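Have a look at these structures, which come just after this line.
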Structure I
Amino acid sequence: MAKLWGGRFTKETNKLVEEFTASITFDQKLALEDVEGSLAHVQMLGECNIIPMEDVEKIKAGLLEIQQKIHNNTIEYSVQHEDIHMNIEKLLIDMIGPVGGKLHTGRSRNDQVATDMHLYAKRKTEMLISLVQDVQVAILNQAKDNVDTIIPGYTHLQRAQPVSFAHHLMAYFWMFQRDKERFQDSLKRVNWLPLGAGALAGTTFPIDRERVAELLGFETVYPNSMDAVSDRDFIVELLSIASLLMTHISRLSEELVIWSSQEFQFIELDDSFCTGSSIMPQKKNPDVPELLRAKTGRVYGNLIGLLTVLKGLPLAYNKDMQEDKEGMFDTVETLEGSLKLLAPMINTMTVKKEKMRSAVNQDFSNATDIADYLVTKGIAFRDAHEIIGKIVLYAIGKKKFLLDLTLDEYKEFSMFFEEDIFKVLSPEQVVGARKSYGGTAPSQVAEQIKLAEEYLINEYPAIS
């Protein structure tokens, strides 16, 4: 069967070329967007008297029937027709006759595919925003239950200072908040309509691009036709935000893996999010967070892949741009699956509060508070720092922790130590004393949680 564009050619396309250049195996994911764009385009063609309204109604009826078949998954796509646009146009012509060919008046596949991608990116970005919020709500729920739960805080993966577990969790809430806001901001650039730019130079037909933008819900149209068909910045931005989001997911996943280990035992993941071993019957493996951590690499790869495709392209459209789709589809699907698993995994994990609390008694993470204690007695912080360093070294030699030392032992290092030093050293006091804004004191964490709830309620009032 002849190609829809085959008039200029004297030979059939080589079968290997046909298979190599076809994109229908993956761009069929844009089928609904393609029909949506075509419905708006043909409506505009009729309103501008470019084609008769009688033809418009026939084309719209055919497109709506194709749309239903897409929903029902009853369409068979053909590599011979290359891409989603040509497949749908061929279906339309077979369905309603030659009048279906009028649909392509005043547009090119170049601006058509760009429009499809904008519609897809818009729909998926809005979905990802909602899924990120689900993760935030799960974090918030666990934080509310663990304001007074104390856990060792780490730097360099060495115990540093005790913190509220809720405070630790809420750090991820704010990471995800920034990710969500990046997605929200990116919609400004996704909401540019390329349709009507033609192949690269516009069209001779008196089209109304603003009308198509209105019908499709776009905020503006591209003012430059060459930029319209060659711009993939909005996809790069989506992949970039997705990469940063996966970074945050990976960091949290790493902590979940560590915390659930036998060495830490700070949490236990629900059985429904773990797997076992084929040889070791005692094993409970945190496969989900491990895979979340690993899938970050493929999202990074998709971003670098598209940047590499675009870096040397002259204006305007080039076939290279066909490589923009698979990476985007894969990233969106990877992120969607990751977020859908992360939220319930956080919601259902068991926090071992006593294990966390006992851990802070087996370290020197309260050392800074002794230095602060001496500062209140008039000693310069640097001098206090040196004194406490010597006390820690002494305690290590005696195989003791700071709460195990006697007052007489403390006085060997400074005459300023009094009985109240032991109150200062208790984990509850250490955590509770950090009342500076954004600190880990329970009072501050409670305010932080309240602020987080206000963010979510203002963005999504339905959760209030």
Structure II
Amino acid sequence: MKSAVETLNPTRVRLTVEVPFEELKDSLDAAYKKINQQVTVKGFRKGKIPARVIDQRFGRGAVLEEAVNDALPKFYTDAVNEGELNVLGQPEVDITELKDGELLAFTAEVDIRPVIEIPDYSGIEVTVDSIEVSDEDVEKSLEQLRDRFASTNPVERAAAEGDVVTIDLEAKVDGEVLPDGVATGVQYTIGSGELLDGIDEAVTGLEAGGEATFTSELKGGAAEGKTAEVAVKVTQVAAREVPELDDEFAQMASEFDTLDELKADSRKRLESSKQYDQATQAQERVLDELLKLAEVPIPEKLLAEEINTRKHNLEHHQLGQMGLDLAKYLEIQGKTEEEFDAETKEQAEKGIKTQFILDELVNKEKLNVNQEELTEHLMRRAQSSGMSPDQFAQAVVEGGQVPMLVGEVARGKALAVVVEAAKVIDTNGEIVDLDDEDDDEAAEAVEAADSTEAAAADTKAEDKAEEKAEEKADKNEA
């Protein structure tokens, strides 16, 4: 076999391959054997039909076609390896010559990973938010904790903002009660904005037994978007009571004995959270600066596939779980379809560039992923997907997604190398030391830029888990 490589552009090549006919012998034998099992000829036992009879009855062309289809993947792979190409996706193959007994020639156009020069990243400098926890931050945290321990008690007075009212609702459009327009015993906190527009004004000032009507645009259901006349009846008014912020509350809400200890712990937790946010911010901004320094050509076909994958994951998984379609999502986001397409393309380009340059850095720095690092990453991904580590791991293995997870961890380690070399300053002008930050946090920054692979892995894992659950249910039913 002879092969040659022609570079069409930085991300695409054309392979020209010539195969002497004798190298097709194994594939020809396999073709005759396959056809033997599929056809019958009077006077011959099945599987024992001579090759000359098959040629006479079914044509030599059918045999050659079967043999070539069998042989092409092997010869293409050999040509790729001979050319030391890092191919992306499936090739476009064209058979240019097929002479029986003499020669098979074909071309294959395919996208390849571009050759990337790693830029000097030692001069990267970024600014991040400083870690500052104010007394107001601590007080807000404690107020949120108090709200979690709040209780409600019925009162005999008019409803006011912050009260929890129990209400019955009836919605009409054009004088007709909607099929899904009646609800009873609904609990609603006045001022929360969690129900229909106009309900706060309608129920404020009503006591138990009080009724009112108001008009509102429906946000869901069969008549979504239509204006309805809504009748509301208050059946109970309850006041929310939050506990006093004292030592007794600290003992009830935490493992601490005093309020001062609880405040100190809240401050420490807030500092840790801000430190984590600061590290993530540093990684994301260092990555952005790295991408600005590097020239990374992108294969057009790969970019188109990436954009389609991102759209598919959004529409059929994320939005599907929320009961939304793309049009409604864009309406909520206040975006046009053109703006959404441009944003998706930009994200896809960033994701591909991130993967290419960090993969190149992994090779240059000879970074490896050990079992412990992979396990930690897998457990974190399992948690984010809402699955148990065992479930997620089994689904990942069955779906062939392990190499993808290894790649995520390796790219995280590559980004950590760049971050370590960069100068990170906070808004107070202080140098930020990120040496203690975990490589797995860098992997999160990589996933933020390249979310398609992560979403694909989670989706495949979820699909596998659903298949297992369905199989188990079917067995139980049987």
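A short reminder: the numbers here are calculations on the coordinates, not readings from a lab. All values reported here derive from a predicted model rather than from experimental measurement. Cβ atoms are built from the backbone, for glycine too; each structure is taken alone.
Of structures I, II, which gives 0.05 when FRET efficiency 1/(1 + (r/R0)^6) of positions 125 and 205 (r between Cβ atoms, R0 = 35 Å, to 0.05) is computed from the coordinates? It was calculated from structure II.
Upon calculation of mean count of other Cβ atoms within 10 Å over residues 133-140 from the atomic coordinates, which of the structures I, II produces 12.9? Matching structure: II.
Among candidates I, II, the computation of helix-only ellipticity at 222 nm (-39500 (n - 2.57) for each DSSP H run of 4 or more, over all residues; to 500) that gave -17000 used structure II.
Source structure of the calculated read-out (volume of the Cα convex hull per residue in Å³, 208) within I, II: I.
When mean count of other Cβ atoms within 10 Å over residues 165-172 is computed for each of I, II, the one that comes out at 23.0 is I.
Given a computed value of 0.75 for FRET efficiency 1/(1 + (r/R0)^6) of positions 101 and 213 (r between Cβ atoms, R0 = 30 Å, to 0.05), which structure among I, II does it belong to? Corresponding structure: I.
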